[in-house]
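What follows is calculated from the coordinates using simple rules that are stated; it is not laboratory data. Given the structure is predicted, the values throughout are model-derived calculations rather than measurements. Cβ atoms are built from the backbone, for glycine too; each structure is taken alone.
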Structure I
Amino acid sequence: MFARTPGTFRSLESANIKRQVKEAEASYELLNQQLLDLYDQLNRYRVTLVDVNGREKSLPVATLIQAWVPNSMGIPEKIIMYVKNFWTVLSAEPREANTEGGIFPAIFGTVMMVLIMSVAVVPFGVLAAVYLKEYARQGVLTQMIRIAVNNLAGVPSIVFGVFGLGFFVYAVGGTIDQLFFSEALPNPTYGTGGILWASLTLALMTVPVVIVATEEGLSAVPREYREGSLGLGATKLESLIRVVLPCAMPGILTGLILAVSRATGEVAPLMLTGVVKLAPSLPVDSFFPFVHLDRKFMHLGFHIYDVGFQSPNVEAAKPMVYVTTFILVLVVILLNMAAIALRTRMRRRYAGSAI
């Protein structure tokens, strides 16, 4: 009996790997040849069409995706066709340089970005407003902070984009890569644009709106509510959490509505912090950890810019520009309606306040 040395095991493993590689290459060549044969069969047949001017045009059958005859359709058939086409736009992925197909990745990216931004901006804006209104000593410093917040709301959005690129992407994201994803370097994981950094950039841009609206909501809460809560033995923090903030909730939601309305249509900051022309994968999928905040994403506003001004075929891109614009307006309306419905419910619940 002879014992196998580690070198013998490595030689056997290397030979096994080489054999598997040769088998995989042979299988690939076979499948590639089958694919080329299928392409030849597709390109073998062509169809000749005549346009309204009487000119003939020959097209390969492989390039045809769908064909119909509108002039022979009745009104019900046309309505069904419009509904199908509209659903295709909402549910399919783009193709042909984004001039055809659907815009589902852009819709998904826009809504997810707004949700992440809302989760980030509301707590920070409310805490800042509560401190300025309820705890900070009113004086010159507090007044200067309020002036700075109001001025921050007028800063151009591209400035926030540059700040988000430098701070969130390069500083914070680069630090996260060095601490937790060093094995993937020099390829960045969080040290490049992504939906998380784009959402935080927009949250920073819209936080002045939330602060101002929250302060107005807190000011509208009657003084008697605070005094009554304190007189019953509650602490200032308990009065704030259980009385003041619930009564000021409609004002907080008003700030959220304004923030969502502004952030949904912004494009300039996103071009620097994570939005792309075509995202191969959605930020949410069935693979662990299921939510991938480091991925780049598509956005309806940037999609309009890309298709309308960067497309090689302007005439073919016009329908996609119009429908994308309509969907963007519809998304903004639906998001605002959801926030308005929640605000109305809160107002009814605290109808005794002066809000």
Structure II
Amino acid sequence: MDIPTGLSESQIDDELYFKSDFCYLAGIPKQTVFKRHSAFTRIRFIDTGLMEGANDRDDVVKQYYLSSDCLNSLRTLRPVNVEKRVFGHLFIIAGSALMPGALLMSVKAAIQSGAGLVTAFAPGSIVSSLSAQVPEAMWIPLPETNFGTISAQAGDVILSYANNATAIMAGPGLGLSRDTEMVIQEILQKINLPILLDADTLVPRVLEVIQKGKHNAKQIVLTPHLGEFLRMTKLVEFTFNPENLVNMVKNIGATVVLKGAMTRICDGEKIYINTRGGPVFSRGGSGDILAGIIGAQLAQGLGDVTVASALGVTIHGMAGEYLARDRGQIMVRTTEVLDYLPKVIR
């Protein structure tokens, strides 16, 4: 179907539309399908050659549909005479005694997503057990609190290595604590690199540093799901429409990847919509893997944070669809999606 029966450009009735398992959009995707944050159905796009020029429409907010074509730049051979540092060095600051798995998933995803080097910074008590599982990464122990989260002194250790990095990713499994907030605020203020913030770093005090421009980061991308978006902005609810999202992100002053059934990437001017993935990602750890994939694109210098986010979201979504087709959506593990990353760009 070109559009679910019962939906129109002028009105959406929550009850009176045809609830399909899949909706195949042919020609040019209709905006009514993307009006809200959640998806009506699993959306697939059939490119019949009409998309070229479709983005010239004079809409209030420019919205773009992400297709697999955006990955064409990755579907090439790497140069022969090249060494690992050419493909970037990603620093990952994540994990705690209670949530070491989040860090592990992010590191595995980054290693497998093209970064030349990955260094993981984590509380010292968990480094030895995790490092043996991903020997390709370098592991740096950080000072920690009695609760197994990084302490405020961890910032000094991270900063002492900062000249080696090309991008920084932080958040998965760090835990919510004032010490963690202080470390992330210090990194934002003192490191001039692209920085991705996810999960437990998405809190009001950190957002305040970004909004007020009290940072030295080269570029910033935030990757919240709706709950984290509400937490960091102190909103009780968010009425979703393109204009609201653009205005909110413009006020924040960073690129935002708002994760959901439809993931939207917004830079404060434009919105890029991704429908790939689906309910196979409705399980713990999916966001940690996505953060690692995007972080690897940032470290390689593959465009600005918006481009890197679009690449990462598309890679993650397509790999999830391959996993669901092959293994189903229910009886699978989150990390199984990593096995399908190579298929996305081959």
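For distance in nm of label points 7 Å out along Cα→Cβ at positions 133 and 237, which of I, II scores largest? Could the numbers behind the result be given before it?
Numbers: I: 2.0; II: 3.9.
Ranking I, II on distance in nm of label points 7 Å out along Cα→Cβ at positions 133 and 237, first place is II.
For Rg/Rh (Cα atoms, Kirkwood Rh), for residues 173-260 alone, which structure out of I, II has the highest calculated value?
Across I, II, Rg/Rh (Cα atoms, Kirkwood Rh), for residues 173-260 alone peaks for I.
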Compute Kirkwood radius over Cα pairs in Å for each of I, II and report the one that scores greatest.
I
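If mean count of other Cβ atoms within 10 Å over residues 77-84 computes to 7.1, which of I, II did it come from?
On the way: I: 11.5; II: 7.1.
Traced to structure II.
Computing helix-only ellipticity at 222 nm (-39500 (n - 2.57) for each DSSP H run of 4 or more, over all residues; to 500) gives -21000 for which of I, II?
Numbers: I: -21000; II: -9500.
Here the read-out was taken from I.
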Any idea which of I, II comes out highest on FRET efficiency 1/(1 + (r/R0)^6) of positions 205 and 277 (r between Cβ atoms, R0 = 30 Å, to 0.05)?
I
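For the read-out distance in nm of label points 7 Å out along Cα→Cβ at positions 213 and 333, a value of 2.0 was computed from one structure; give its label from I, II.
On the way: I: 2.0; II: 4.8.
Going through each structure in turn, the value belongs to I.
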